Structure 1
């Protein structure tokens, strides 16, 4: 079972991404954090100009790394629209990906596969999780 901070972040990320997919058929990457006081915050930004998604992702990650280095947050999650291989050799799918990480080293990636249906919004399959990679808090833990 995941730490409650990561569960709160996951619910916020997935609910927000589903809302954007259903309303607009797409979403840009965004993040959420739990600060040292236990407050949950959504971090989203709309780029001023057209920007390539990898550059936008890197900008979000840099902001999260600064917050980690400053000791301002205890957990973080980043959400992106990805294409993923489904478990059990059952093909591939577009998916909402929530990469979750906590200062204690707990991290995992949750995928919520979906298919856009004209006039029906997104249809979602069963989510699945895999062990994640320390991307943010490894900075603090390396000290």
Structure 2
């Protein structure tokens, strides 16, 4: 049932003119194309598209399975996207230092972190919660009688 006396305080009637947009300037334009024109021609910037999530995943997967010489060639490939070149350079730099942080992060991004089981025990390795025992008939009757008295 509708409220016969609604509170209309603070509500402006006919705020918008009929046939007029509430946002006359329209949606704000993306500034990325302007940034692209700093390094590309306007025609190239108009056609430019970023990598899709699927392409990023495919590139990450490919990087994990490449040989060292292939990663080196990819790092030197000027026409490759910066994302791929950066990852390739990071892998090469870390490999020379005997580290594998970038490879580890790529693996975790694609396949998730490795499961690490945790064992919880009580004092001296005993059970954390002692196992339940079965009540005898007399103990059960006593417990029920006690509960009936209380409640």
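Details
- Entry that produces -0.41, -0.95, -1.25 once log10 I(q)/I(0) by the Debye sum over Cα atoms at q = 0.11, 0.17, 0.20 Å⁻¹ is calculated, selected from 1, 2: 1
- Taking distance in nm of label points 7 Å out along Cα→Cβ at positions 66 and 82 as the criterion, the top-ranked structure out of 1, 2 is 1, with the highest value.
- Given 23 for relative contact order in percent (Cα under 8 Å, 6 or more apart), calculated: source structure among 1, 2: 1
- Answer label among 1, 2 for the case where FRET efficiency 1/(1 + (r/R0)^6) of positions 10 and 122 (r between Cβ atoms, R0 = 35 Å, to 0.05), calculated from the coordinates, equals 1.00: 1
- Per mean count of other Cβ atoms within 10 Å over residues 2-9, the highest-valued of structures 1, 2: 1
- For helix-only ellipticity at 222 nm (-39500 (n - 2.57) for each DSSP H run of 4 or more, over all residues; to 500) computed as -9500, the structure of 1, 2 it came from: 1
- When distance in nm of label points 7 Å out along Cα→Cβ at positions 42 and 106 is computed across structures 1, 2, the figure 2.3 traces back to 1.
None of the figures in this text is laboratory data; all of them are computed from the coordinates on show. Keep in mind that this is a model prediction, so the values were computed, not measured. Cβ atoms are built from the backbone, for glycine too; each structure is taken alone.
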